[in-house]
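There are structures below to look over.
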Structure I
Amino acid sequence: MAEQHTQSIRLVSYNTRHGLGLDDWDKLPKSHIVGFQEVPESKISKLNDQMRSNGYLLAGFAPAWTNKDGSSEGEVTYYHKESGLKKIQSKVIPIGRSIIESWIFGMDGCRSALYTSFYHSDLNIPFSFINAHLVLLGSLVFFWSINKRILQIKKIISETNSTSLPTVIFGDFNTSTLLPESKKLDDFLSRNGFNRQNINLATHQYYIQAGPFRFNIFKHQLDYIFAKNCSIQDSQSLESLNKSDHYPIMAKIIIPSTSK
């Protein structure tokens, strides 16, 4: 007779806005897995030391684009040494570039996602967490950019073993809940077995900065956590941490396992 077990994995995802949000690294709640986006490669060494001092181990870094000034940025994932997690492998998934972004923002290079597979001491199956940052502009017509993002998600799914194993895709999807494109994103991922907790969170803010004062214009959701063959609970954004234009997003991932 098979006995059902579950394991709760606490996940935090944070777009640091070119590293500005890294000033809040020590204010993030203790988690099993922490994934950052828009981390300058020049700050990885210092961040590794800081995260290690709080008990985190580096899972991997996925370099993405290079800016006009020659600096490069990407996604980085950490896991806590007391979490019971053991890293199996980590790999970079190139998900394509946007000529429009290169032209407008001077971004050179290919966007990426960081795939990491883990094993937990209390479970008998591996599982995967994918830290992703999708394009903002994939077309001259902004509303068509969702089609480019869906192509990027297709690429991520094709590179992962998500048929039967628990898989989580998280990060900055650059897809606003204020626009119809978010339903297209939800529908596509749902058809592929990925779902998110059915609540909308404020994970990004548009604001005007005047000296030390910040005037918020509006907030909406650009950052998501999608799960397949596992479930999501207690999704929330951490609006008290606002060094970036994004807020960290946090959730519990409930991973099932059966053992004889």
Structure II
Amino acid sequence: MGVDKRYLIPPPLHPLPPREGKVVWMKTYFLHPDSIRSLFDNIAPTYDLLNHLLSLGRDFYWRKMAVQELKGLEGWILDIATGTGDVAIEMIHQNNHHRKVFGLDFSEPMIKRARRKVSKKGLSQTITLSLGDALSLPFRDNTFSASMIAFGLRNIVKKEQALSEMVRVIKKDGKVIILEFTFPQKELMRRLYPIYFQRVLPRVGGFISGDRGAYAYLPESVFHFASAENYEEIMRKVGLENVGFQSLTGGVASVISGIKKC
């Protein structure tokens, strides 16, 4: 049986996010903070299980590689869209507990789960968690050594504003890091990825979480903003230098980073 060619090529991509304030409609959800918050509130109970299952365990590797970008940076690190706290915990483990992390998320059920996880691991003295808005960070300028957002930026319409805030709150020579799903460029992965992402993932994710719409939204959100170069362009636009990216697992995910020079 032949593969439907509609699934081999993603929809047209835009080099920059939509105009500020514009709501982006998709089949399942629309990129409005209340809609996305509701999505993550609903899937919080099964979020970790499905992350591991649907990524075939690669999410551990992706987080590890993203956090390695912080090598040599100590002091306070900001983790935006911290979710259930796995990135924040990895930040502490890789640095042998010499740094501190402030994790921020706009979903209360996610933060509650992160707090339980952090407490269970005995890291409450090194990881602080709070509800917060990525578009208006509650911190003074030049507070952190670095800021990171993992699998969260694609859910924000005002991506440039969010990155500007991430730049504002870090010190000179600090680093901004994005870990995000991207669309693979290698031929085999490019053929298989849409089939898995659009057919398998929503069914499995929906069955386990009880919210198929949330896992149908995921591929839609990735296809809407699917290239690491898209993120690189915004990073340069907000003033970051030495911007570059590293593809992971054939391009399924990418780590994009830049330095604040002034």
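Quick check on the output: -11500 is helix-only ellipticity at 222 nm (-39500 (n - 2.57) for each DSSP H run of 4 or more, over all residues; to 500), derived from one of I, II. Which one produced it? Matching structure: II. Thinking of I, II, which structure, once distance in nm of label points 7 Å out along Cα→Cβ at positions 37 and 69 is computed, gives back 2.2? The read-out was computed on structure I.
Of the structures labelled I, II, which one yields 61, 41, 31 when Cα extents along the principal axes in Å is computed from its coordinates?
I
Just so you know, all these numbers are worked out from the coordinates, no wet-lab data involved. In this text the structure is predicted, and so the values were computed from the model without any measurement. Cβ atoms are built from the backbone, for glycine too; each structure is taken alone.
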